[in-house]
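The structures come next, written out as C-alpha cells.
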Structure 1
Amino acid sequence: MGGELKRIAVIGPVYPYKGGISHYTGLLVRALKASYEVECISYSLQYPKILFKKEQRDYGNKTFEIKDTHFIINTANPFNWGKAAREIKKLKPDLVIAQWWHPYFAPCYQAMFRALKGIPVFLTCHNVLPHERFPIDRLLSKGTLKKAAGCVVHSKEDEADLKAMLPSMPYKRNMHPTYNAFKLKGMSREEARAALGIGVNEKVLLFFGLVRKYKGLKYLIEAAPQCAAALDELKICLVGDFGDAKQEYMSLIEGSGARDCFVIRDGYVPDAEVEPYFAAADLCICPYISATQSGIVQIAFGFGVPVVATDVGGLPEAVCDKKTGYIVPPGDSAALSQAVISFFKDDKAAEFKENIKADEKRFSWENMVHTIEELYKEACT
C-alpha cells in the first residue's frame, strides 16, 4: 500500500484557529518536520456560523503558527471537498494524517478520503465518539473511521470504542503528548501571581477551559467549603468560557458558603494569556464526569503542575495517583476535597513536580512520531 515514508500531509485546525486540537496539530507538524517533509492542510472554513457562533480564530499569539499552511478545506461545501483532495494529491504525500474529534466532519472527510484513494490515511482520534452524544454519531464515526488505513488513539476508552466498531482496524495507543509551548515568558510562580493579583502564600487551585457539564465543575464548587475549612488562604481560579450556563454556576458559588475563595475569569483565554494561570497554580483540577483524555492535563504537566482528576476515560492513564496528582471517583465532591487537602497538608508539591518531570518522556512528541512510524510499518508496508 505504501513505500518508504518520506512526505506527510497533516490535516487539522491550526493557528489562527483556537483550541487544544489546533495547538495539537501545530505541535504534531513541528515534531514530524524533524524527520520528514511535512505539509500542513487546514480549513478555509472550520464550522459554519450557524453551528458555531463565536469567533473561531485568535491572531494574538503566533507560537503555534505553521508557516505555509494550506487553508483549503471548506467543511460545509461539498463542491470544495474533491478540489481540496486534488490539491493534497498534488503534494504527493506518502501518508495523510487527519485529526478526528467530532462526527460533524464525517461527510467532508469521507468524500476527501475517497478522492485520496491510493494514499493511506491515518486518523488521530482525539475522541472516537463525541463527548456529547447524539443519535447518529456512531454511524457517522464508523463510516469515517473505516476509510482510514490506521488510527492513533490516546486512551483505553477510545481504544475500546474503536475495537468495538472496527475490530480489524490497525491502530496504536499513544499517550496524549504534553502541551509545552505555553511558556512564552518563562514566568516564575511569584511573577505569575503578581500579574494575577494573587498572594505568594495563597493555595491556588485552577479549573481551566471551556465550561461544559461533562467537565464536572459543580463538584469542585461543592468541594470548596470543605477545602476552605481545612486550608488557610485558599483561592479557586475558574478560568474559561461559561457560555449560557454562567448564571447557573454563579448561583452554585453564591450558595456554597465559600464565595470569597473563588476568582472567576469568564470568557475565552487567548493563548498569550494562558501562562500566568498555570504558572501561578499549585494544583489543576479536572473533575470530569466523562472524558476520553484531556489537553488541560497536558498543559498542566507542561508547567510541572500536579492534577486532581477523576477516574474516567484516559485520565487515570495520564495522572499517576499519589505520584503526579490524585485520581478520585467522578461526582464525589468529598473525595475531591480530601485529595486537595492531602496535597497541601502532606506537602506534596516538590515531590509531585519531580515525578512529573521524571514521567515526561511518556508524553513526548518524539514518542508520538515513533508511534506513527510503527503504525505505518504495520499497516502500510
Structure 2
Amino acid sequence: MALLQYSGVEPNEDNTMTNPQTGARKDEHIRINLEEDVSFDQVTTGLERYRFTHQALPECDLDDIDTSTHFLNHHLAFPVLIASMTGGTPMTGNINRMLAEVAQAIGIGMGLGSMRAALEDSQALVTFQVRRYAPDILLLANLGAVQLNYGYGPDECRRLVDLVEADGLFLHLNPLQEALQPEGDTRFKEIVQRIAAVCRALEVPVIVKEVGWGLSARAATMLVEAGVAALDVAGAGGTSWSQVEMHRAQDTGQREVAAAFRDWGIPTAQAIQEARRVAPDIPLIASGGLRTGVDIAKSLALGADVTSMAATLLHAATESLTAAPHVLYERIEIMRRQLTIAMFAAGAPTVARLKQTALSAVQ
C-alpha cells in the first residue's frame, strides 16, 4: 500500500482552531487515551467467556474463506468499521486522514468523530472532510444525540451529512460522560422523540450508538421503535470514558466522582445478545473493547452483523503518523488474518455461516 505524505490540516495563523475550548478538549481526549490508563477495572467485554468449537475437519480450504460482507448497502472486505474517534483540530484532522486512507486501501468503513464544531467553524470542518482520500468507503457523519435538545434538528443533521459527503449519520448517546464533564450537556429528556424526527427526515440511514457503556435491551427497543436504521451497542470492557474524564478533572472532587464509575456499563457480549434478542432484524454493530480477529468472530457469532473498534486503531494511527507509516495498515491486516483463520478453524467459510455458528459458554 502506498501511503501519502501527511502535510497536515491547515490551522489559523496563530496555529489554533477558531473554537479553542472544543479543540483543546478533543486534543486532551486523544492525549489521555494514548498516555493514561483508561481501561475498566473489573468489567471485561465478556467475550472471553465464549469459545468456538474447534473443527479438525473444517470441510473447506483456507483459501476459500470469504471475509467480505455487505452493510447498509456497502461492500466491506471484512466486517469492520473504524470507530468514530475524533476531529476538529490539526492533529485530529491528520489522524482522520490516515484512518480514511487506510479504510479505502483495505475496503472497510469509517465513522467520523463528533462533528458539532464542524457546523460552527470552517477550520474544524476541514478536519472531517476525508471523502477525497476515501471515495468508495462507507463513511458515517456523527453528532451527539443530546444536541437535539440544544437547538439542533433534522436540518443540521442533513447539513452535516452533506458537508462531509457521508453515507449515513451516527447519533451517539453518552449521558454518563456528559454528566461527568463540568461543561457537559445533560438534558436527555425526550431525546428518543427527536431521534425519531431525524430518522423520518433524513434520506440516509441514521445509526444510534453508545460510546462505551452499552445499549440496554430497553434502549434498543425504544430506538428500533423510533425508526433507526442500525444500532451500535458499544459495550463496556474497552475504553472507560469515566476514566478519561477523571484524568481531565481539574479538582479532587471531580476526580473522585468520575472514579466511582470505572466499572459502570453493560459488557459488550451481553449488549450484543440483548440487542439481538429484542431487535432480531436490526443491522447491528458490535464495539467496545474488540482487539483481535477472534473478538470479531465471536461478536458475529453472538449476533452482530459487523464490528467496530477505536482504541487499538488510534494507537496504531498515531504511530503511523509519527514513526512507522505502515503500522495502522498492518494492524488491520493482522486482524483480518486472525478472523480468516478463526473462520477456517470453526468451519465457517463465509460471514453468513459464521453468524450461524454456535459458541460455548465457559464457566
Structure 3
Amino acid sequence: MQVLHQGGGAGSVTSTLHLSIGLARAGLQVRFVCPPNSEAELLARNSGLEVHPLSLEPRRTGANAARLATLLERNPVALINSQSARDRAALTRLALTGRLRVPFVATRRQMPRTFFVTNWLTSRLAARMVAVSRAVGEALVRRGTPRSKLAIIPNGLVTDRVDVPVSEKALEAWRRRIGWEPERHTVGIVSRPKDQAVVLQALELVRIPVTLVLAGVDPNSELGKLAGRAPSRHRVVCIPFDTQVRPLYDLLELVLLPSRSEGLSQALLEAMALGKPVIASAATGNLEVVTDGVDGRLVAPLNPVAWAGAIEKLLGDNRTASKLGAAALVTARERFSLARTIDLTISLYRSVLGA
C-alpha cells in the first residue's frame, strides 16, 4: 500500500504516483491511498491503480491513525509505504501503539524539518527509511535515523510527462500567456515559491534584457509583488500553478532552480531530459543531479552576483549552453531512469518482507 496525504501539485506527488504505476506494471498488487476528489486520485484511477480515497487532516494524527487502521483492516496488505508527512505520523502512531501488524517503510522526498525526537521515533518503528538523495539521507542521520535503516532510492524521471507531443496551438497559447517575444531571451523557473527572490535580485545585475517566467507563483503573492519591481529592461511574468506546463519548456532558453531545499527535483530532471541548459543552487539534492560545467551550472544559493554571472554567461554563449543541454539530457534519462527507481524499490520491499 502506498499512502500519500497530498493530492496534487508537488513533485513528490508525481514521483509517488508514477512509482506506484510502475510497481503495478511490474506485477505487484498496489493499493494507492490519496485524498478524495484530488488530481492524484483522478490520475491514479485513469492509470488503472486500485485507489482508496482517504482524507488525512493536519494536526489530527490520532484520527488519521484510526482512519488508516480501519482501511488496513478492510484491505489487508503485506507492507505499507508512507510517502508524505501526515501518513508518516499516523503510521508511527499505529506502530507505537501496537496496532500496525505489517512493516512500514517511510520515504522522505524533501529535506527533513521534523524534530530530532520525532524522526528518531519513526526511524525505530519503521522497517526502513528511504531518502531520495544522499543529502536527504545525511539530514535524516543527523536527526537520529540509524544508517542501518537508511536506503537511498533516487526519484526517477517520469518520461510520460516530457515525451509528449506539443501542438502548435498549445505553444501559441503559452506564447500569448507569457507575452513571448522572439527577439528577447526567455528564461524560467518551474517551481512553487522556493528562493525565486535571489533570481529577482540577480536581474538588477543582468544587462541582457530577458523575460523571466515564474511558473507556480501567484502574481498577487509577496513574491509576485517583488517581481513587479524588476528593472524595466526585463519582463517578469508570474503564472499560478498549472500542471500543463510542458509547452512552456519549449519557449525557455534556460531553466533555473534557485531552491536550497530540494530532495531531488522532478522539475530539474524534466528540464534536463528535454535538453535544456539548467542553472541550479549548489545545495542539497541538486548537487547529486547536476555536475557543474558538465551538464549544467551550479551557483552559490543566495548570491545574486553569481546568479547574474551564470545567466549572462549562458545567454551569451550558445555553444556552451547547447553542450550543457545535450549532456543534461543524457544525465536525466540514463542516471535517473524510473525503471531503476522501480527496481530498487522492489528489492527493498523484498528485503523487508524477507526479514
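Any read-out appearing in this document is the output of simple, stated calculations on the displayed coordinates, not a laboratory observation. Keep in mind that this is a model prediction, so the values were computed, not measured. Cβ atoms are built from the backbone, for glycine too; each structure is taken alone.
The maximum of distance in nm of label points 7 Å out along Cα→Cβ at positions 81 and 281 over structures 1, 2, 3, that is, the highest value, falls on 1.
If mean count of other Cβ atoms within 10 Å over residues 73-80 comes out at 16.6 when worked out from the coordinates, which of 1, 2, 3 was used? It was calculated from structure 1. Distance in nm of label points 7 Å out along Cα→Cβ at positions 249 and 273 was computed and gave 3.3; which structure, 1, 2, 3, did it come from? Source structure for this number: 2.
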